[in-house]
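The following blocks contain the structures, represented as structure tokens.
Nothing in this text is a laboratory measurement; each read-out follows from the coordinates by a stated rule. Note that the structure is predicted; figures quoted are calculated from it, not measured. Cβ atoms are built from the backbone, for glycine too; each structure is taken alone.
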Structure 1
Amino acid sequence: MRAISIIYRRELGAYLRSPYGWVICAIVLLIDGLLFQGLVMSGGEQLSALVLERAFYYQSGIPLFGGVLLSFRLLSEERQNHSMVLLNTSPIRDSQIVIGKFLAALTFLAVMLVLSVYMPILVKINGKITFSQVLVGYVGLLLLGAATMSIGLFASALTRQQLIAAVIAAAMVTVMCFIYVLANKVDPPLNDAINQIGLFWVHFHGSFEKGILNLKDIIYYVATTYFFLLLAIKTLEAKRWQ
């Protein structure tokens, strides 16, 4: 745990001290705020629950885009700057490196989500929504972000080139978000199986976005996060001897 804590504090400090993390935070929140103001709050008289549902739909861009942008450099940058050699020769396991970096990125993403809480507050001021609906929505956003960042970490472990890692991460997240399009083209029961793999449509749009808390959706995001973090660890272990 001490090694994970050291990696965590080192990486989180890098996010907080450098402009990189804050620039990403500002850009993502700016775009999301514009979408919220232009497409959510300008629809005339609507049910507050539906307004909040649509707000969470656009807020999903925070964990999706922010998750990729925060995670694709975590391992590839270390190898590109040749600092991975220091980590490999220290008494720290690959799993501790991956978990420490993942938790740091997830913490910064949580900060971004906290900064977006003004959106539900604006809906609350103009209408009537429940605290549970807001809480469930933000739990879903955090789980979606965790899964997205685990994919980004895996992509970062594959190559030392940050641009290539970013492209791989973005491609994988895009495919997993829009795989429901493929599911609509095949017959049951295969279409349902493909739908369940999707990162966004069934598990977030179909439940968390509407304020519905389903155990199967939580299990899906936790399992997806674990799977890609495990792939990142195994990839690092394989590249340690290259």
Structure 2
Amino acid sequence: MTNTLPKNSVNSDFYERLYQQHADPWNYELAAEQAKYQISLDAAQRWQPTPHRVLETACSLGYQTALLAGYAPEVYAYDLSETAVELARQRCQALETDTRFDLRTGDVTEPGYPNGFFDVVFLQDVLLILPGLGLRKRALRKALEMLDEDGVLVMTDYQRAEHQETYCRLVENAGGQILEKIYFHDRGWFRLKSVLREVRRTAPAKALLRSQRVYRLLRWLSSRRGPEGSKHFGLVVQRAG
């Protein structure tokens, strides 16, 4: 299966079919993906320790959404797929928390929330799968516009190290000021995943890919390579000026 976006559109039908046909199309239960959510939340907490409203863009199955319980009194999230939103809603309803969740369908290029409404916006693994620079700029500007004056945008994407500076320029050209660069040091783990591609569905392979101990060892090894050791690269961003 190839999880790629059809060219020249944000295609909700594509994602709806994807979630109807696959219980976990992006392998969210694996160690590196779970760690990514916590690392991103840690970064948000460094810059916004006590937010009131938080938004997760393209929430998918709600793993990150659920992790935000207790971080803010109000957590908003949306996704193109109605199936994904319903599954995310069920995940959050099962939590024992005082956080109020508002989950709905929505489009990253037209989120439908007021400007200045959020203290934190998460834009994770979304921007670079959008087809074309125009849509990417539009989505990024919308995310920045929704931030309160002191709000922060936490964004991540899969990319090669040599593309990280281009990514930073895209953010700055859209009106963002970069506060922090986030290196996930997960390239070694993703190489293991690639090596196990043919046997990934077997119990031993699944155990390796879900093991936090294996992930932490590979993360330490990858960290010695600097930016080259990160497949995920992230930024904490504020509106410039």
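For the structures shown (1, 2), distance in nm of label points 7 Å out along Cα→Cβ at positions 114 and 154 is largest in 1.
So helix-only ellipticity at 222 nm (-39500 (n - 2.57) for each DSSP H run of 4 or more, over all residues; to 500), computed for just one structure, reads -24000; which one of 1, 2 is that? Structure of origin is 1. Determine which structure produced the value 25, 20, 8 for semi-axes √(5λ) of the Cα gyration tensor in Å, for residues 130-217 alone, calculated from the coordinates; the candidates are 1, 2. It was calculated from structure 1.
When relative contact order in percent (Cα under 8 Å, 6 or more apart) is computed for each of 1, 2, the one that comes out at 20 is 2. For FRET efficiency 1/(1 + (r/R0)^6) of positions 106 and 226 (r between Cβ atoms, R0 = 30 Å, to 0.05), which of the structures 1, 2 scores highest? Between 1, 2, the highest calculated value is found for 1. Which structure, out of 1, 2, was distance in nm of label points 7 Å out along Cα→Cβ at positions 66 and 162 derived from, given a value of 2.0? It traces back to 1.
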